[in-house]
Structure 1
Amino acid sequence: MNIETTYYTSPIGNLEIKGTNNEIHSIYFIDDNLAPIEVKSKELQKCVSQLDEYFAGTRKEFELRLSPKGTEFQGRVWNELLNVPFGKTRSYLHQTKQLGDVKAIRAVASANGKNPISIIIPCHRIIGSDGSLTGYAGGVWRKKWLLEHESGSKQQTLF
């Protein structure tokens, strides 16, 4: 299995994308400003193309084969994230109920924070029960940007 890496410059920062010809393994925000690397992997090429469409506002669903690495529980949490529609949000409590154990809310939040495929597995769509934009591994400002991008409107702030 030949894992390739490329870099993607998005409106909210640089992304490192890793995968094979058949699947995407990870997409992480990175601080480095690295130029894209030409890749042979069809799935990485598709990923870059679909990210272009997403940021241009013309793609609402990704059609990629994903293979995030994690525990069985994390996999269940990440699969549940894929059920949150574009432009919508769900609370951590709602997500926990969907997984069948309201007592696991902290474990679910922790698994969301370890999501290895940013944007495409949309952990940014999970918010606090009170509507607050709780943590996001890429930074809360990115979470806010992604939610505004998907809702089609920019929120005004009072501060």
Structure 2
Amino acid sequence: MRAAILTLSDKGARGERVDASGPALASWLAEHGVETVQSLIIPDDLDTIVSTLSEWADADLADLILTTGGTGVSPRDQTPEATMQVADRLIPGIGELMRLKSMEKTTMASLSRAVGAIRKRSLIINLPGSPKGARENLEAVWPVIGHAVEKIRGDQSDCGGRFDR
């Protein structure tokens, strides 16, 4: 599996903050046998996010595109809107599962607006901006990602009986 990581941070894009989430995700993915083929930091700008997600998915750059940052409720948090704008289809259960697992640790997780979506042959998942939150949310949905990517990329095999709880 190939992954791309898009960090959304105004300060990070200006060089005023070191991105810790992108490298933390790349490390976690490497430990799970996933190659990170692209990593980029851009500002929390709707048009820039839309453009980057569209370009990456349309070029079939990665099977899995992870965003980190911009999922909260502040005025500059626009990642879910950008993801929904580029989505061919939404996968509501991904955001629901991340929030469910995160709320076991903090009620602040209820403020997350993260979404999961499909564009072309790429699975896009929004993750929180903190390294810890990004890893924990990725871990929460990891059991379904491989199957989702296989199906998105055209696997026609039956799913019945394949999974336990």
Candidates 1, 2; helix-only ellipticity at 222 nm (-39500 (n - 2.57) for each DSSP H run of 4 or more, over all residues; to 500) computed = -10000; producing structure is 1
Supply the structure label, taken from 1, 2, corresponding to distance in nm of label points 7 Å out along Cα→Cβ at positions 9 and 25 with the calculated value 2.6.
1
Structure responsible for 19, with relative contact order in percent (Cα under 8 Å, 6 or more apart) calculated and labels 1, 2 on offer:
1
Assign the value 17.8, calculated as mean count of other Cβ atoms within 10 Å over residues 57-64, to the correct structure from 1, 2.
2
Highest-scoring structure on Kirkwood radius over Cα pairs in Å (candidates 1, 2) is 1
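Coordinate-derived values only; no laboratory data. As the structure is a computational prediction, the values presented were derived from the model and not from experiment. Cβ atoms are built from the backbone, for glycine too; each structure is taken alone.
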